[in-house]
Each structure stands twice: as C-alpha cells, then as structure tokens.
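K.L.:
See the structures that follow.
Every number in this text was worked out from the coordinates using simple rules, so none of it is lab data. These figures come from a predicted structure and were not determined experimentally. Cβ atoms are built from the backbone, for glycine too; each structure is taken alone.
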Structure P
Amino acid sequence: MKKSRGFPKIFFGWWTVVACSLLTMWGAGYYGYGMSALFKPIASGLNFSRATTSVAAGIGKAINGPQSLLTGWLSDRFGPRWIIVGGVFLIGLGLILMNFIDSLWAFYLVWGVTLGTGVNIALELPMNTAISNWFVKKRGTALGIRMASIGLAGVLVLPLVAWLIVGQGWRMTCVTGGVVMWLVGLPLAAAFVRQHRPEHYGLLPDGATTEEETADAGQMMGRGADYAAEVGEVEFTFKQAIKTRAFWLLVMARGGYDVAGPAIAMHSIPLLTDMGIEPMGAAGIVAIMALVSIPARFVIGFLVDRVTRNRLRFLIMATLALQAIGITTFVLDQTLAAAYVLLVFSGIAIGAGMILDYTVRARYFGRKSFGSIQGASMLLTPPLAVLGPIYVGWVYDTTGSYVTAFAWLAALIAFFVAAMPFATPPKPPTDVVKSL
C-alpha cells in the first residue's frame, strides 16, 4: 500500500483504530449501555415484563455464534472491510425501525435480529480481526484503544441516550442514533478499514520498517511471520488450533466474561432505580462502571504487549476473579455502597476481559486463521450471554430480587477462575504455513 500523502508519518493501522473506536463508541452506547436506559421505557411503553424485554438482547447474542463463525471465515478469506460496512448499515436501520414497533415479535425482529446482527458483524469479530491483522507487538495497545471506546460509550453516549429519552421519548432517541450511524459511520468504515494484512500492501505490522524493500508478496509474508515470531507468535490453522487444550480453556474464559457482562449491563439501571434512584442519576452511576473500564482497557493492553506468552493466562484469571468478588460483595450486602463495588469491579473486569479474549488468542494462535479460530470460540459461548440476562430478569420477576441470580453468576465465574492455570500456551504446530 502506498503511503498516505496527507499523513506520511502515521502508520495506517492507527487510522483504522481511530475509525473503529468512533464506530464502537456510538454503537455500544446504544446497543450495550444504552439498552439499560431504554429498558424500562420500552418495557412499560409496550407492556413487557423484564424477562421478555431481556430476550431481545439475548437474540443478538444467540445469533452471534453462527454469525461469528461465518464472518470469521469470511474475514480470513476475503477481508473484513465490507463486512463491517454492511454491519454499520444494519445498525442504523435497526435503530430507525425501532420507531415503528408496536408488538413483541416486532421488537425481537428489530432489536434482536436486525440490530443484533449489525452489531455482531460490524463491532465484534471482523473489527477486531481488522485491527489484529495490522498489529503484533502493539496489538494490546491498539485493541485497548478500540475497547476503551466502549467505556467512553458509557461515559458519553449513555447519558446522552438517557437525556434524549427524557426529552424525545425512546422511539425518537433510537431514530437519532440510527441516522448518526448512517451519516458518520458508513464513511468511516469504508475509508479506514482495509481488506488485507499490511504485508499485502508492502508494510510490516505495527509500522515496523525493513532494511530492504520488496514488492514480492511471498517475501513480505515471510518477513511478517518472522517479525511476529519475535514475541513467540506462531501461525496455527483452524484445525490445528481446535485440537489444543488452550483453545477450549480460552473458550471457558470467554464464557465467564459473557455470562456476567451482559446481565449486569442490562439490569444495572433497573437495579438502581429499584433502590429509589431516579433514572438520570442511575445512568450517571452506571457511567462509573464504564468510566473505570477505560483505564482498565489501556492498562491491560499495555501489560499484554509486555507480559510473556506463558503468563498471559494469569491476567485472565485475575480479571475473572475480580468480577466474582464484585458480584459476591453485592450478594452479601445489598446497599448502594455494595452496588458501587459491583459496578466498579465489573467495569474493570469486563473492560480488561475484552482485550484479553482477543489478544491472548492471537498470541497463542497467530494471525493466519485468527478470524476462524475466534469465530469458533464465539460459536460456543453465546448460550451463556443469552441466558444470563434472561435468567437474571426471570429471577427478579419471580422473587422481586436480583440476589439469587447474582449468587449463581459469582459461583459459575469462580469455577472458570479455577480452570485458568491450566490454559498454558500450545506447542507450535509441526506444519507452519506462511500465506497472505
């Protein structure tokens, strides 16, 4: 790829990170954190229970598995650019269509399927594949910046969503989000995401330089593989990866993040308003969870780039343990102070976990089949992400409290913590293939 005339000193991969961060901040601000603010208005406006309202987000998580398997393969085979563009279009469409729903099936179709699909194929695996392809030694930092934008979504976009709901109602709030995603998001995705790895354009990952320039794609691929090998990164094929113990234990770790994160994010504002806090104040408190996740993402990204491959699993273990401690604190003491502990610890753990899930798998298995390997892992954990929010909502509907549900979440995550010491890096495959 030719160097940009306007920005000759900046590695193109960083522009990809900036564009992806902006897309993520707006999309997560509505679909992730924003759902907590939209939850009660939608439920009361359409006469839904909390359990049935939770199902909509669960649908998006359920279809994320097979969609990730497909988009992971497509990203490896053809590149992630147009997948992301298509997902951004669906996000905008789904939010605009929220203005017209008046039944449960329409809510599930629009929020669960249309918007959920858009988020899955734009803001999940293909986007992280695009960034992971362009960085190796700085991958943790790059993904940390991108993931920090999710925290900024809670700090900046969530309060905006809550304010718009008060002034315009939940329907026009959704329309506003969709129009912005179309007008701003589509040009960003089309302009700043590339189809292939940097070697395809005559560059090395991280913006590293080489003494001798070459136009030969095979030589550039070899140089890229040698560069990645400096941090112990070896290319695995999909079949080689799924035969390792590390692959399956990392799937368990992702399950720990998936079961708790969506449940807490969705029910945090309802939990606080049940404690007598008005909606805008509750949104401000939940924004603290997002706020603390921002430095957590930066710190964990910094650490991943500097911790040896053999010690990465202990970072996963620590973040999962922190999540379990936060939940247990609230189970033992249902006060506002304990709720703060729950939200702060959850923000740190969820923020760090998002970085670790992608970076550790990339360090273990390389870039060649990253999309397919990551997609396979994401096929297996959605049931936890689906059932978590629904189960928590059902427990509240039947008992009038979140305590029992949270206690079971903490116990399940503690089990995953105990498994992490065994997630050692896999041995290099006997047949290593270098290809674009």
Structure Q
Amino acid sequence: MTLVTIIMAFIVILMLAGIPVGFAFGLGGFAFMLFGGLDPRFAIPGAFRNIEHYTLLALPLFILAGGLMREAGISRKLIDFTMSIFGRIRGGMGIVTILACAIFGAISGSASATIAAIGSVMIPEMEKEGYSRGYATALIANTCILDLLIPPSVTMIVFCMTAQISILAGFLSTVGPGVAMIFFFCIINVILSKKMNIKVAPKLPWGQQIKVIGNTSRKATLALFMPILILGGIYTGVFTPTEAASMACIYSIPVGFFVYRGLTFRKFCESTKEAMITTGVVMILLFFILMMSRILINYRVPELLTELILGLTTKRWAVLLFINIILIVMGMLMDDISGNILSAAILLPIAKSVGVDPVHFAAISVTNLALGNVTPPCAPMLYLAARIGGNLPLGEYLGYATIFMIFGQLPSILLVTYVPDVALFLVNLILR
C-alpha cells in the first residue's frame, strides 16, 4: 500500500500543478508499471477493450447534436417560450434561465454547450433587467449542471458503461434529483431577487397573455419535440441510446439549416470539429483512467477502502456520508467524467456492500460530481460562465454561486442519497 499511497499523492500533486487529469492518471499508471513491476499487457489492452464499447458511440453523437442545436439558435426559441410564461413576474428572468437550461439539457446533455447557448443570451438580458452580472453568472454556472442530470447525459453514459448497468435506468435515476434541484434553484432565485432593484414588465390581460404563449410555443415546437423524440424513442424501445444520439444529429441538421436557419455550413463544420476535439479529449481521459482503475483493482484498493470504511462504521447512512464526502473532494479536484469512472470502479463496491442499489448509486455519484463543476479549485463550468459573462473577477460571482451550491445542490444530494425513491421511483415504474 505504500507504493499506492505515494503514486496517488503524485497524481494529486500533478493535478494541482495544472496537468490535465487524464495525463496525470496516465503518468501515475506508468509509474505503477515502472516501480511496481506490473506488466503493461495487464492494464493497457483492457483499457483499449473498454473504450471500444459500442455504447461510447453515443458520446460524440450527443456532443455533436448539442453543438448543432446551439448554433441553430434553438436557445433563443426556448428562452422566448419560457419568457412568455414567467417573464412578467418578479424574479421571472431567473426562473426563465433555470428552465431554459433544464430544457436545453434534455437536448444537448452537455453543460458547456448550455453555458454557451443560454448564458451568452441570458447574462446580458438579466443585467438589462436589473440583476447584477455576478448574480447572472453564478445562476447560469449552477443551472448548467442540470444538463448532467436531465437525460440524455454524457456523464451518465460513461458511469453506466464503467459500472456495467443499464443506461436507460441511469438516465431515469437522475430525473428526480434534477427536478428537486430546479425547485430549490427557483426558490433561491425568488428570495434573492426580492433584494434587487429588478424591472418587472407589466402584466398582460389573460387573453393577450395566452396569445403570446401560444405564439412562442408554436415557434419552439420543433425545439421542444427533440427531447420527446430522443427520450420517447429510448424508453419505448424504438432506439438504443446510441441510435437516439444519431437521431438527434439527423434531426438537428434540417431543423438548424431550414427551419431556424441559424446553422450555416461554416458553423456546421465548426461544430463537427469541436465535437471531434472534445471526443478525442474524453477518449484519452477514459483510456488513462480505465487503465488506472484496472491497476487499482489489481492492488485491491476498492476492497481495502471498503474494509477501512466498514471498520469505522457499518451503518448505511454513515457509509453513504463518507462516500458523499469523498465524492465532493473528488469533484473539487477533477472533472465529472473522470470522477464518475473512478467512482464506478472504486466507490460502487463500498455502496453495494451496505445494500445500495447500483442504479441508486449512479444517481448519487452523478449528482455529487455535478457539484464539482462549480466547486473551486477545479470548477470548469464556473470559470466558463465567468468568461461568457465578460471575464468577471472571482469575487463578483463566487458568493452568489456558493449560495446556490449550499442551498440548492447540497439539499438535492442529501435527498437523492437518503431517499432512494427519488432516484428509483421512475426506474421501478418504467423498467422494473
């Protein structure tokens, strides 16, 4: 265990020094082979076999579909639709942002795509209405992680592939915590907006209001139909998740080019290039972390960690609390994809030892590590939102972001952890 401790400390130091997570784990894996006398033929071919999995074809396709729909201008249609319903109440612009992110999440499955598509429109709009730019930035950073919970979710695909559980069940398991998070975010937004000098548009007569809602919903019909097509196809058995991802791309092209007309040939090529680069990064990351997970399993790290935690307590609630703390720390140091691969390989056996359903644990892991996207020092989505918001200094938005984390995300994590039906109700209703 001394070698394991030294090399894991070496990996953490590399990540803190700014080395990309995938390469940090890759260097750690090769250090194990060099100093531990481990045969490379044990770890490397196994990692290659895992990344050849058919399910992983869904990753580049969902990433591409999200990019295409972002460029098509679908975000504007979704914003107009939600604005027509909530835009004339106090704090309504914040609610519009939250709901637009949730709906876009059911289309793209990518948090970064949501920040680019929704944040670039809503941050300036919220500032015009009287919200501070720091508050708007914090709100969009936190709500973008709904894309990791509202299916389809690229992160959930990776977790389910690593843990060898049903992707359909995994998708359904995070709907509950996603809805809970939307509710908490809306409550926080309404409370905070009361302290701001926000402009509120005068209410329209009911007849005119219904007419406006009907007009915006008609224009957003094709955008709103996309999640119905994807998820409906998956859960009725018409598509596999991978086939649904390809259908999302096929649907995006004519809608983007000929209906919304925001997609051009140049933007199509840029989206394709971006999807290829992102996929390459994810696959390198997957390879090195899967290689490392095989090495750690060879050194019995999951078993030893299980024995350590169960030696402290065998109570299920306490074990889950330990796991949550570990996941939160992991989220602060690495991205959600790498964290979920390690979680599936190392922490899932601990959860199963105290009777936690693997699908329930998938929801716990993905919801926990979604928080890591906005928790410093890693916090990639927090910094991306700040860049979209105009390169704001950290002090202008961190306070608001912390409020959303503590009172919005943490209650959702505790809810899905200690109330299993939040994750399993739809799974049991539809699939079991």
Structure R
Amino acid sequence: MARGARHFVAAAAVAAALAYTALYGHIHGLPHFQSDGYSYYVYLPSAIIYHDVTLEALADDWYGGRYPDPTGIRRWPSTGRWLNLHPIGTAILMAPFVLVADRLTVWSNLPRDGFSLYYQHGAGVGAILYMLLGLTILRRMLRRHFSDGVVLATLIGITWGTNLFHYAVFDCTFSHAYAFFLVCVWLWLVERWWERPTLACTLAVGGVAALNVLVRHTNGIYVLLLPLYGVVHWRDLRARAIELRDRWRLLAIAAATGAVVLAPQLALYKWVTGSWFVNAYVPHGMGFDFGSPHLADVLFSTQKGLFFWSPILLLCAAGVFVATGWARKLVVPAVVLFALQTWLIASWTVWQFGASFGHRGYTDGLALAAPMMAACFAWMAKRPRFVPLFAMGTMAAVLLSIAQMIQYWIGVLPMENTTWAQYQDLFLRFR
C-alpha cells in the first residue's frame, strides 16, 4: 500500500501517456481545438503569433473577419469588438507549453499558425501535467492524515471513478484539469495559511484564488474555503470572525494581489464592452434561472447526473457524516461549496453543460471531494467484516466509470441528451 500510494502519480502518468497516444498518436486530424477548447486556447495564438490581444487579426486571417458561431466568440453589440465566451485563465496556465510548441514549430519549419502539430500537442499535454501536479499535491495532503491504503483508494477513485482523467486526456483543452490543479493548490495554501500565515503564503493565497476565477468565473465560490476552513460548529463562527479581523492586514494584501491578477481580464472586458464586469454569455442568450433549478436532473439523471455517471462520489456524501480530524475541518466548506455549486449548475440555462462525459461542472472541485471520500474509506477500514464487500462495490464503480469513459471516447455513448432507454441499450457495449 505504501509503495502504491508513493508511486501512484507515476502510474497515472503512464496511463495518461498511453491513453493520449492511443487517442492522438497520429499526425493528422487532431481534434483538440473544438467547442470550448477552442475559445479557451485562442488567446494564445492571437498574442504569440499575431501580437493582437483583441482577437481581430486572427479572425481576419482565418475566417475572413468573422469567427464561426461554434467558437463562442461574438462581437459585443455596442462596440463591435470581439468578446470571448471564456476568460483568459486557462490560456495563462497553458502558455508555457504552447510557447515551447511555438519554438518547436519554428525549428521544424512547420506552419506557424497556432493550430499545427506542435501547438495541438502542446495544448493537450499541458492538461495532463496539471492533473498530475494536482494529484501530487492531493496525495501529499492526504498522506499527512490517512493511511497509505486509504490514500491509494481515494486517489484511484478520484482519478478514474470520476471524469477527471477524461478531462486531462480527451477533452484536454477544456478548463477542468487546470481548475482541478488550482483547487488542489488552493486547499493546500488555505491549510498552510491558517497554520502559519507568512507573507509569501498570503501573496500566493490571493494570486491562486484570482487565477482560479480567471479560469472559470464561478470558481470564485472557492474563496469561501478560506473563512470556513476549520469551522465545525455554529459557535466556531464567532471565533473565526475574530481571527479574520485580527488578520485583516494579511487579507488586504491577499485581496490586493488578487486584484492585480484579475486586472488584465477586467481591462479586456472594459475595452470590449465598456464595463469592468460583464456576463460574456449574454450575447449567446444564456443565463441563470434561480427560481427553477434542475436539482434532481443535475445530480441523478442520465442527462449528465453527477451521481449517475460517477456513483463513487456517493462515498463523499457518506464521508461527510463520518469524517474526523483534518477531514472534519473540511466538512462545512465542502457542504457549503457543493450546495452553491449545485444551485449554480442547476439554475444555468444549459445545466447539462453541453457535450461532456459525466457532469463537468463538478470536476474542478474534486480536490475538495477527496478528503470526504478518504474519510469514508477510513471509517470502513475499521470494520474488517465489511471491507471485502465494500472494496468490491468500489472497484465496480471505478471499472464502470472507466468502461463508460472508453465508450464515450469511441463514440458509442452520446455526447449529450442520453436517455434511459439509450443507456440501457448501450450498457457496456463497445461497438
């Protein structure tokens, strides 16, 4: 168990390399830049190759001055300037890999257009490495508080019992593997900040929180982890408020750091729309209906239902009730953030999030789900009589998730709008 926990990330790296090679190990037809993946990425060729952050030059060169509708990039009505549906955070994290790809492209004399061979792989490999970094941080946190067996089971469950591996390997230009990494870092920083609030840690807290917002604006809710970490009872809220008041200078520094990180996005919004804050989905007719959330559908339906497609996450719900020690400090923030996330997702006009394997709206927060899953495994480990049955059920959930992920990859499972009749007909079919 100790060896397995210690070498898990290396094993995950090998599995990701094999899967990525099987999917994209050919020169032509790499489909990395599709749908959301395109709009997350397009900032980079615009800046690196066209030296134009307005997205105008790329549109003129590639599309005759008008981006196709599926790219999610449309002109803002009052200014006529291009507004990208997605913010710049994913491109920032992806940038080191794309810069290397750009140099390789020049060296090999391939088309320096932002979409040729090396650019495709540069953008794709980045998601895998960020997933592995996130798992490394998560493993380190878990090993401080749980046995090696519990840590190994949790890492396997989070990686392959959910859609995390899918978004690192298949839809690798989407934002979710990047956001998963940032939430892992954020969780680690929050724990350190409450233990020892150094200036360096404070600066990192502000920077990482803001960068997570730049990846997905709704990830701003994860800021709540900072004040809620360690709150177990109602009476703890008063003490926490006093602690936050006493650290107001550090909080001000963190807020200022976050504002600096957010400034480029806000400046871009101001230039494009005339407003500092804007809902980029408005030109697409999308928004929230908080009065009629699709709660049951989001959690349990064949239409991307969280627990339907990733049943192993039910262990996280059980872990909330049996968590002790460090995991207990995370119960309140985990429950609050899960409730907020569910409410936001269920109230969204497109609550299925379009084409996806499982519900990708929850992938970012899997780092916070992991301690709850580990708490459940730890509780069960103390009851040896039931461990074999529990282990069989857990393994079945992971294997089912892997099988359905492969079905999705090869086109057997529909990308969206799966009905119960379709699911039954396609269950474990691979052709």
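K.L.:
Looking just at FRET efficiency 1/(1 + (r/R0)^6) of positions 245 and 333 (r between Cβ atoms, R0 = 30 Å, to 0.05), which of the labels P, Q, R belongs to the structure with the highest value?
P.N.:
For this comparison of FRET efficiency 1/(1 + (r/R0)^6) of positions 245 and 333 (r between Cβ atoms, R0 = 30 Å, to 0.05), the top structure is R.
K.L.:
Which one of P, Q, R has Rg and Dmax of the Cα atoms in Å, for residues 197-420 alone, as calculated from the coordinates, equal to 20.4, 69?
P.N.:
This figure was derived from P.
K.L.:
For which of P, Q, R does FRET efficiency 1/(1 + (r/R0)^6) of positions 221 and 317 (r between Cβ atoms, R0 = 35 Å, to 0.05), calculated from the coordinates, equal 0.15?
P.N.:
Q
K.L.:
Sticking with this one: Taking mean count of other Cβ atoms within 10 Å over residues 125-132 as the criterion, which structure among P, Q, R has the greatest value?
P.N.:
Evaluating mean count of other Cβ atoms within 10 Å over residues 125-132 on every structure, the highest lands on P.
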